[in-house]
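Some structures to go through are shown next.
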Structure P
Amino acid sequence: MWFEAISGLKVNLSKTEAIPVGEGIPMETLASVLGCKIGSLPTSYLGLPLGAPYKSTRVWDAVEERFRKRLSLWKRQYLSKGDHLTLLKSTLSSLPTYFLSLFVIPKRVCARLEKIQRDFLWGGGALENKPHLVSWKAICAAKKEGGLGIRSLTTFNKALLGKWLWRFANENEPLWKQIISRKYDLQEGGWCSKGVRDRYGVGVWKAIRNGWENFRSHSRFIIGNGTRVKFWKDLWCGNQALEEAFPILFNLSVNKEVGGSWGLRFNRHLNDWEVGEVESLLSKLHPSTIRRGVDDLLRWKENKNGTFSVKSFYSSLSRGTKPPFPARTIWTPWVPIRASFFAWEAAWSRLLTTNRLKRFGWSIPNRCFLCKHEEETTDHLLLFCEKARMLWLLIFSLFGVQWVMHSSVKRNLLGWHGSFVGKKREKAWRAALLCLMWTIWKERNRRGFDDIERNDQDIKSIFLYTFVNWARVYIEEHTLSLIDFVNWLATK
């Protein structure tokens, strides 16, 4: 066969299927000659559906089934929320990547898959119905913006599909591009195909092509001979398209879509004050040079090297203006992930304290489990309760510092910089706050669920032993004793 002769590979006909397309093909005869089976559409090829409507939710059933199979492996394991986060980011979020790189995910499917991820994050492998303490939109933000860095499937889908638009604009040889170019023709400039408006267009490319304008807004053009760049509308001169920088002249221009020819023509004589606009335009154009024989280039704005990457596109699509968040204090490699996740919940004031449980409909008295006097809120429990204050004073004495407490956990985390304690002790200082909050929370739960109370000295001891165990991650002496650690903290 031609394939074997060209590639040097041998076709295994016993695993081969002949699939008819159209009518009048004698498949039985062909199959008997080739020694293969007769198949039918829809089917799957290289893990992707072939011959099925790409918008059908059934196409995505295999992805959901993989989600549930993976969850079944974790159902019987005891995992913390921090472990859930690690597994979610390393495994579950990656399962649909293959499909997302080619198909636009239907909203219904996206909602189902994200619900599975949410339920796993808060409830574990059994997908228990536990409170979702922070919105999914906030969770999908970057860690520095207060999220957990879990990818939004919709945004990740757009970023992955952007790679096809980049390849179409920058590659000339691929067969798939030649087929699409012949079928739909090219836009002026040839950076993308014309819009797919036919009812029976190729659905996969039609969906990818719909993202071109968004993709284009993150790109800029490097001028060569200027034949493929639109004078007014493309970003090639400065940080703005000329239609935005000079809206008056753009409205007066005869040809607003001009490309390849850059002769400026206006639909009337210019007023005196409009002549000044033309002078500003010419001054802006002066540094640009047309280079004959050199092709125009498309470059990606979101990367310094000008090359497209899915990561940079995803970051630009999900970028937002959010208030400061203490991510650097919370997510540190020398603190257990479960404690960091807990601190993240505390920064959002989403701990399941009694005041929040009452909001969920629990009929319980709103009283702090530790001091038994005040209402139990996140800020009271971790900052102002007498048991917490006891540990705060212990930390300040260990490091020999004075500290003014802020009114909220988030503000204390934001201000918890360790530069003033010296480079040697900075890691310990940043870990101390999380260790304190983790110790208080565990003691609170012991009293609430097990009805067991430790005395003040035992609480201090538990805090110190936890602190020194965490410290062994970043202090080379792994046999460090508690006394040695306290002495080490006292030295600058």
Structure Q
Amino acid sequence: MKTRLIFSVLALLFLPLFAQATHIVGGYISYSVDPQNPRKYNFTQTVYTNRNSTAEDMAILVAMGDGTTVEVPRATVVKYNNIFDLETFFWSYTYGSPGEYTVAWTGENRDNNHINIPSPSDQKSFYILTTLKVDPTAVNRHGAKLAGAPLFAAYVGEEMKFNLIAYDADGDRLTYDLVPSRERKIIDGKGYPTYIAGYTFPEGLTVDKFGELRWKTPATKGKYAIAVKITEHREGKVIGSMVVDFMVTVAERTQQPILRQLHRERLTVNYDGSILARPNQPLKLEYFLRSAEGTDFALHARQYSDLDTLDLASPVITMRDSANGKAVTLTFTPTADLVRLEPYTIGMRGKAEVDIRGNGSFIDRYDLDWNYTYLVVGEQQPTAVGDELAKAGFILYPNPVADKFVIKAPDLPNMLLHLRDVNGKTVARLKLQPGQNNLTRPEALAAGLYFYTITSRHKPVGTGKMLVK
């Protein structure tokens, strides 16, 4: 799709003309790199809007981080439900030189009546950004993307759990942080991005290492602005990030269904709550989708994950009638190709067709419930992950390992690295010294997943897993 470059600084002053109403409820910017040109990036901006608003963003202005602004026409509008639309914008851009760039878009108005933004919230602009590093010698082919959509509700007095189901097609490690929502302020004719003054995090809201948002006891009904920074890591270095800004509505539970996972005791649960799936062995996840008390609406289930988004696997969902609900089963057999260090996120969504008018006109609103499984594919339970290793004072990179790798170790005596295969057999022992250890992959080490323990004077001081390419 064609874009028009706008080099005049005056163009930024007219940015409000491209978005003029309180219809924006969320969005983010993702990208991939052209396989033939490492400086050419293909971008997608996803914006979630109130479909009942008369406002339209027929085109947007995006700052590319190098002083250039591009005008991008809207490509698609897809109905998500009876409240929200999903709008997408596509464009390509070639950077003139290597470097770090922040790609950003400003929507003129947020939605109104946010609890955690000083009133009037609809007079605050909506600002999203993605940071990338143009480096032809170490190309980051894909930025982070979402397999799901940040459109959901929390209920008064109930713990909220929600996951954006972010993924990276290159398999890079993702970390998650809550950050304040941003706006773009005009000062002396120039635009400056800044955190919204007076923004407050919803009390008790957290995000864990899987990207799962948890809110213990939301108490006040209304709309809340939330922003999550998703950072990509490779070989111990930050290689990019994006901020997803979105809205959560806290409401009273009425006719929403309830989705619960069953029989976790039949699964192999790792130390961190993730589920172990072994290659070439069938995996079955079981759920019960229950109708709200006193209702008899049609129920549906669907899963969202990077497994099918990236065509890595094709999980099968079956449903059967059960008392006051549906029994839901997800099955698939992971192959050895799915073995990796990072877990896969499987989000199961239960939905009810709620006839709120009583005339057969079904309304698809927030009548959903979610359940998440974090799936590690391997032969053996992991004993720790990179974060735990770092807490012990060690850094191992790159991981996955090709031929050479580095372990940075603290000042401890008599350190040894013990490598075990998936059957628990020790396949290598390597001496470590305090400081940086430049190591060569042992010739006998075939490609696959290995587990290691670092000892000092025969006592374990660090554990983890290593993938050999």
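We did not get these values from a lab; they are worked out from the coordinates using the rules stated. Predicted, not measured: the structure shown is a model, and the values here were computed from it. Cβ atoms are built from the backbone, for glycine too; each structure is taken alone.
Numbers for the structure displayed
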{"quantity": "Winner on distance in nm of label points 7 Å out along Cα→Cβ at positions 289 and 377 once structures P, Q are ranked, highest first", "calculated": "P"}
{"quantity": "Among P, Q, structure where helix-only ellipticity at 222 nm (-39500 (n - 2.57) for each DSSP H run of 4 or more, over all residues; to 500) as derived comes to -13000", "calculated": "P"}
{"quantity": "For Cα extents along the principal axes in Å computed as 83, 82, 49, the structure of P, Q it came from", "calculated": "P"}
{"quantity": "Which of P, Q leads on Kirkwood radius over Cα pairs in Å, for residues 297-336 alone, largest value", "calculated": "P"}
{"quantity": "Comparison of P, Q - label where distance in nm of label points 7 Å out along Cα→Cβ at positions 209 and 457 is highest", "calculated": "P"}
{"quantity": "Origin of the value 32, 28, 15, where semi-axes √(5λ) of the Cα gyration tensor in Å, for residues 121-368 alone was derived from one of P, Q", "calculated": "Q"}
